[in-house]
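As structure tokens, here come the structures.
Computed from the coordinates by the stated procedures, all read-outs in this text should not be read as laboratory data. Note that the structure is predicted; figures quoted are calculated from it, not measured. Cβ atoms are built from the backbone, for glycine too; each structure is taken alone.
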Structure I
């Protein structure tokens, strides 16, 4: 087994120290497609020790909590390991550029307070955006600009496997982000389970990622898995991908990476926005493992991307849909590498009743694979009874990577992690021949006439409507007292520069939903671009959108009512 090639290391610091013994591998940083810096593991280990001393001088001690607000750069990576070596607990937060929310300081302040931050390490350019947040959280500010790359290394901590190695905030799609405590043992177990899926010799593989490092898929999947493996990876800034999506594909080629992760929306962006003129001499033949996760995986998007880039060597079989969540560190299930996606068309009405039955004209769901090594999955009903195959229920997970708990929130932890160690993910799905299929978030479900409807399937009805933003819609349930029942609202964003009148867009959206799903929206509201609330990783926050709608916070361009 490929993970057996790895020498055992009980902590992430020990993993880094082990990686530092081999000078063949490094972390490379790219900016705007150009190589910026190559950081060997030995140099990273030395810089992390210096960072730990710097943090100690700034009052950071054992069990302290340090927020890192930095973009993708070598200073951030050195600081992360420096926090561990100082005996403190690190957590990464979005930079002002990636904060997305117009109320960036308020949301960051809430996270600083939730995690009990004692120190915020940032750069001077970002500091002005953080002043009010730091004041509200009563924590100190230090600048990475002052952090030496070498210096004294006395009195460094030796963490234990059960110590907190990361405070990772939950995605925040259904409620405010919660601080999740993950141990060294949690993270290493998950990284090794991921590495176990890679075929062949470990030396043949290398990674490449543009995902933000404050996101679990970026930090753990894009960086820490490489450190645990002691192999090379390439990191680029997420803003460079958004500005020029082709730079990601170019980096996969130039780095020779075999592994690169992305959410579904990134594939859509590449297919829609990359011009043929940007693809000259591009080759993607070495990209064997395209890990697709962090949001619902759509067969239509996979095929669109594969068709667009097949001429450049990309194979549909390289797609590896995955499932995971921060409460389980990162990864829970992987599609077998090299097999390609497994999609099924299921009867929509029966699916709403909780049964997965094939129907050639039904809705498409893509498998997110089988449990990783050491992980168990069960599907349970609302009473906690295990369900059989093809029955939709709540997804429960048991694994060595299940979190220590929500930081300083024992009651919240007990609500999702049982005394037997099983984690209630809050997601709905079903198993079929050992493969997991996701049907949405339990809290997001729209219940109409006793049937459960996944809002994602309603939102995907809009894919063919010109003038609306892809993946920028929110469907959510509302009470309709006059009708004595529940209905649902669909909010959509007009594409920037769209020439179609907002009234026509509202009508087209309504008709598309009715035609595709047979469901009739109570209201369709058209908004300007970028008005719907999103998490720092880009997911639509349906709960927040519902709250804003009900409190009349939106200025609609047009409304279409039932």
Structure II
């Protein structure tokens, strides 16, 4: 028996030694490594971001669930031998969070696996819309959710308030501003979001009972003894008011528009309306203001105006009146008391000059002292002096016909002035300078006859211009250019008198020495001594361009040097 026991003890001793040796292997492995090799290796999950009070369930290779309630490194309850594949995945996410696994798959390589990272983060907040339906609305209602931003609505049907509400949040929709003439009531406007959009808020609007309110305000500055007639153009109500102070129309229904204007101004005054239009709300309208000012007429007397003539006057360079007869005149626009006036001549009558006396001042009553005296301008004769390169100007004796040179005469022209003509209004003189190939244009002083060249004068013409003519309207000038064999046509600037060639100018003619225009201003005639004929042109009413009429040119005598047109 003793021998048998000793044998068993010896075998036991031999067995332990073998496990230890096998566990030891080569390379000096520790006893801990030997134990892992014998029992397998740990799979450790390192958890971060897990919220307190929540739990996460992981699984290893589709089983072996591991429940985690805190952050940190936690091993699975099973160990895996070296060479075994592993895969860690999330079996159950924690409430309100989402966790993801990094380095979760691989093969055990004779050591514990400790690099598996499980990162958790809170889920984005879930939000929902808040809205419903509006019915019966005839204007604009403003809604508000629990003190949030006011939202105006102006149409019936579905609505949605701006922004979104998180789950489980409370809401309370109210009317912050009622539509004019209506009352809107909210149903199902308060509650708590329960994981879905809120679409059942109901806003029902009904008309308020009819109510009338007065339409009025105040009148100020109305001249004594006068009245102003006001008109509510919407209702068609007119009413005269003869005193300053408060005024009131008949009542207007709530929600209805109004528009107060002045229908008739007071005598000697002018009234304007402020805050005259709008919509009647839930109270009387009292802010319409009618402000009146005493106004005075500006006028005077015209004398010396020739029958059939007219003169245009300006007040303060804006208000105009055209006077065609001698006697009293008045400007159409009156001036407020204390306003200044300045009367000037805008357009002189043809062949006359009118001068204003007592034309400026301050209006403190009706102005009747302005006087306008008109005189007939002298008659002047103009002579082109070919060799002395100037123009002589003479006044013509009204009864004798005698000529008297005006002060400053003669006036310098271009080289070899061959012809001179005057505009129909008698305000401009045109000189054809034959050797300098241009046209001089002068402003004629109505009372003295003195000549002053207009800006830009002289203006280039063709070669050897010998004749110049102006159409009856005074808008076009025609120049016969003898050597360049053409006719130049210019537009005349109504303000400055400057010349601008019309499109297509010059127009062909054979050595024209003279040019004329018919009284209707529709035809131009050029005497061509180079071809012994007369060219006739139609004048374009818009552009001034010339087009020869059918059959033109027409035969003339030998060397035609002048042409004129008359209508007896």
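Given that Rg and Dmax of the Cα atoms in Å, derived from a single structure, equals 23.2, 71, which label among I, II identifies that structure?
Traced to structure I.
Can you spot which of I, II the value 5.6 was calculated from, given it is distance in nm of label points 7 Å out along Cα→Cβ at positions 57 and 473? Can you show the working numbers first?
Working: I: 5.6; II: 10.1.
Matching structure: I.
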Next on the checklist: Comparing distance in nm of label points 7 Å out along Cα→Cβ at positions 337 and 441 across I, II, which structure shows the greatest value?
Outcome noted: II
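For which of the structures I, II does the calculation of helix-only ellipticity at 222 nm (-39500 (n - 2.57) for each DSSP H run of 4 or more, over all residues; to 500) return -2000?
Values: I: -8500; II: -2000.
Structure II accounts for this read-out.
Tell me which structure, out of I, II, gives 11 once relative contact order in percent (Cα under 8 Å, 6 or more apart) is calculated. Walk me through the numbers before you get to the answer.
Working: I: 11; II: 5.
The correct label is I.
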